[in-house]
1. Here helix-only ellipticity at 222 nm (-39500 (n - 2.57) for each DSSP H run of 4 or more, over all residues; to 500) was calculated and came to -24000; which of the structures P, Q was it taken from?
2. If we compute distance in nm of label points 7 Å out along Cα→Cβ at positions 212 and 228 for structures P, Q, which one ends up with the highest value?
3. By the measure relative contact order in percent (Cα under 8 Å, 6 or more apart), tell me the structure among P, Q with the highest figure.
4. Of the structures labelled P, Q, one was used to calculate Cα Rg over 2.2 N^0.38 Å, for residues 92-243 alone, giving 1.06. Name it.
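Read-outs throughout are calculated quantities, based only on the coordinates presented, and are distinct from any laboratory measurement. Remember, it's a predicted structure, so these values are computed and weren't measured experimentally. Cβ atoms are built from the backbone, for glycine too; each structure is taken alone.
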Structure P
Amino acid sequence: MARGEPDVDTAALLRLRRTKIDTVYAALAELGSGAPKPEVVEVLEAGLGEGELAFLDDLEGGHQGLAEQAAEEFVRFEPSRASNAASSAAMVRILLLQSLDMAWWGDVPDYLDDLAVQRAPELVDLRELRGAGRIEFGFGIASDGLVHRGRDFLVHRFWPDREPGGPGLPFVRARPAMVAALNEIAAATARMAPTGAPPIWVNSMVRSVEHQKKLRRLGFSALLPSAHCRGWAADIELQWFERFGAADALREVLLAQLDAGVLNVIDEGRAWHVCLAPDHVARFAAIHVASF
């Protein structure tokens with residue numbers, strides 16, 4: 001439920017909106033990746049902006065703007081190791097599902113550049129929390145330093161079970177409620193996972209718009225607008241978790257949170273994207289404070 005919307009069942013509304021998006025996705029998949037852009041736009045405009053998706057007209061650009069953006073993503077899509085999607089239609093599905101994040105957080109300002117993230121008073125330092133034993137999930141830290149990159153190479157080469165590959169978090173800062181939500185996911189998964197499985201691994205949390213554009217230039221499926229750039233999204237590694245027989249436990253936990261309307265959850269292949277619903281921020285913020 002977006003802030004300012006009527007008091008409705010958040011979980012039920014989220015399910016209805018996702019079902020409508022899946023209908024649009026099915027129509028695009030039937031078109032096929034080689035479809036011309038006008039046909040893609042026609043399918044999108046027919047499916048967006050009405051019924052459960054009428055909220056799109058309240059977002060920047062409206063449903064026509066989203067249809068144009070989605071059509072452009074569709075026709076320019078090329079499969080790659082960096083992409084989160086395996087097909088044009090799947091790429092558009094991710095974009096449309098991320099629009100549900102914007103229904104919740106569309107009026108929150110972006111962190112435009114790296115300095116904005118570093119100076120944001122509402123964000124907490126993940127390294128300090130981890131040092132204090134208040135982080136239950138794993139994460140790496142991105143670095144351009146030669147020593148750090150050499151360490152990452154050795155870990156991924158000789159101890160691949162220790163942590164997944166990838167650059168690590170670009171920023172070690174996060175909203176307290178997001179930290180508490182991820183801790184809850186980690187604890188629930190740990191209770192269900194096989195003995196010996198490591199904690200869940202978070203690939204990404206806060207990003208600046210500047211960093212998002214950099215990822216885009218490198219070939220990643222980094223979309224804008226994004227709840228990552230507002231501090232309300234995270235990506236949780238799933239593919240790496242398969243090697244411990246723990247991926248099903250993580251999927252079950254995330255889908256339960258989706259069904260409850262706590263999170264918007266998007267299967268993006270290697271990692272799953274999660275976005276916290278505004279209705280649950282106060283609860284998780286209180287949990288974070290109580291953990292001191």
Structure Q
Amino acid sequence: MSKVFGRIAPFLFVLLWSTGFIGVKYGIPYAPPFTFVALRMLIAAPLLALIAIMVNKRFEITRAIFIQSSAIGLTLHAAYLGGCFYAVSRGLPAGIVALIVSVQPVMVSVFAAVFLKEELSSRKIAGLLLGLLGLVIVLAPRITTNSDISWIALTGCVIALIGGTSGTILQKRFGSALPVLSSTSIQYAMTAFSVGALALASENVSVTWDPRFVFSLVWLIVVLSVGAILLLFYLLRDGSAASVSSYYYLVPPVTAIEAYFLFGEKVSMYGFIGTLITVVGVWLVVAQRSSGAQSL
């Protein structure tokens with residue numbers, strides 16, 4: 001892919017990923033959380049398989065591909081999405097969910113330094129801490145003013161955070177050897193199976209097919225499960241796990257801006273200040289990245 005795309009890919013990823021929280025807010029009133037995730041992945045898995053066959057003329061699968069892709073699917077998708085959707089369904093505001101799971105860059109940086117032997121320079125540490133500070137400034141007022149936040153919802157966020165962190169490490173560790181489209185299809189199939197089983201065991205799996213739910217489902221499948229995830233894997237192929245994960249810091253501020261225009265949620269002066277601090281933090285982490293990302 002061109003160097004131009006390599007430069008705009010991070011910003012496009014942040015924009016697309018941020019819309020996921022908006023999509024959940026639109027669709028979650030019409031389906032239980034695990035049912036919603038399972039249905040999304042049940043459609044996305046064969047869609048990615050079809051794209052793989054159209055692009056590569058085959059669907060690549062071996063025992064190693066299946067095992068590694070399944071591990072990524074259970075963490076990066078099943079745990080992350082299941083936790084996020086569940087937290088929103090239990091009344092936790094999407095902005096707060098975004099804040100909690102966006103602590104991921106700090107965790108990824110530490111684990112990547114330990115398991116992937118990635119350099120964790122003082123510059124990167126400063127950037128990661130600045131990004132975390134910016135997020136706290138943006139969303140802390142929303143946390144302190146929500147007295148009905150439940151521990152069960154927070155537990156869902158913690159599960160999502162652990163899943164997203166471990167899934168990013170696994171994708172960075174094994175992703176370069178995996179066929180992107182076929183592997184992602186397997187990841188989604190494993191997510192649909194595991195979260196679907198959880199839905200059958202714990203939920204009433206009925207869905208209200210309201211136009212807003214259909215729009216949300218289609219958006220989350222096409223824009224997030226295809227577009228944003230493939231962008232994430234594209235970025236991870238070239239950048240370090242810590243550098244790529246730092247982009248998650250930008251997601252809550254962008255989500256807050258989208259919520260302002262879509263739902264009339266106010267953005268305070270603290271929000272603008274926090275966003276600026278976050279941008280500086282991300283720049284410190286990624287400014288010295290190596291040359292443009294490789295093609296998928």
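1. Numbers: P: -15000; Q: -24000.
Matching structure: Q.
2. Numbers: P: 0.9; Q: 1.9.
Of structures P, Q, the maximum of distance in nm of label points 7 Å out along Cα→Cβ at positions 212 and 228 occurs in Q.
3. Numbers: P: 20; Q: 39.
Largest calculated value belongs to Q.
4. Working: P: 1.06; Q: 1.19.
Derived from P, not from the others.
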